[in-house]
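Before anything else, here is the set of structures, which you'll find just below.
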Structure I
Amino acid sequence: MTLLDAREYDPSRGRRIRNRIIFAAIAVIIVAWVAYHFRNYPERSEVSKFLTTIQQQDFNKAYAMWLRDPDWQKHPDKYKTYSYNDFYRDWGPGGQWGLVKNHSVDCSVSSGNGVIVQATINQRLEHAYIWVDKDDKALSFSPDEIQCGNWWGWLTE
């Protein structure tokens, strides 16, 4: 093949290649954002299940979820630091949140080996902050609070 036998220049071929590269780059950015945005989904889901159980007033099951020990009743001495009575006082109808009628999980932030999840209970302005351990999904009260609600927080959450 000589220079005179070369194929005729096709400008649409270059545009197609450029468009495929742009599309691939945009797709990679979107997939990365979705993966990043849902990285705490298991922990958020665990808090939602917990609050649904509290809403259904199944406090034994909720306490088992809190401890990640379905057989907690067989060895209650193991949990003297936060007993079932303390749990019921905190999460029961007479607790800080009252009778839970509705809830929503607002946002979450990874922090060390756990995730801080912000939840709204009974549409109150004061939020619940629950710490979820990444390893065993045990729940506890969060030592820190997080702020959610602005577009940047939602984008980077």
Structure II
Amino acid sequence: MQMLIPYLAALHGIAATLWIGGMFFAYVAMRPAAVATLEPPLRLKMFQASFKRFFTWVWLFIAVLLITGYSGLFARFGGFSAGYLSLMHNIGLIMCVIFIGMFVALYLPFSKAVDAGDLPKAAGLLGKIRWAVFTNLLLGIVITFVGIAGPYL
């Protein structure tokens, strides 16, 4: 197991970077560009298609993060030996719960509303999705800071 630790750590970092980077891109670049250039019906369809692709990857990222996170936690650190590891663990689980809740309670109904042409409902749900993504983005920034700075604090 010891020889796998560098690979697990690398996979963990890559999955976290892609999830957080995807949220950053969606929130800071894609959304403002879509609002500025697309009419609401096209904007909603673009978000539906983008989320479908990105969220498929997020499910994979979560699986990789949980497997590599727990493997590394026990193989590399011997458990919750440092306070920052508990903080990272808790923030990571909160991020997973937010994503799963957002996917089930907001994205799936949003996608159905777009398909049904119910633009007001879809727009309302998209606004809520935006806040869930923003919350997870902030938590992702915090967990990254804790993971990098934690060993030195």
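Quick note: the coordinates plus some simple rules give every number you see, no bench work behind them. No experiment lies behind these values; they were computed from the predicted model shown. Cβ atoms are built from the backbone, for glycine too; each structure is taken alone.
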When I, II are compared on Rg/Rh (Cα atoms, Kirkwood Rh), the highest value belongs to I
When I, II are compared on relative contact order in percent (Cα under 8 Å, 6 or more apart), the highest value belongs to II
Value -28000, calculated as helix-only ellipticity at 222 nm (-39500 (n - 2.57) for each DSSP H run of 4 or more, over all residues; to 500) from one of I, II, is from structure II
Re distance in nm of label points 7 Å out along Cα→Cβ at positions 35 and 131: value 3.0 computed from one entry in I, II; matching entry is structure I
Candidates I, II; FRET efficiency 1/(1 + (r/R0)^6) of positions 19 and 123 (r between Cβ atoms, R0 = 41 Å, to 0.05) computed = 0.95; producing structure is II
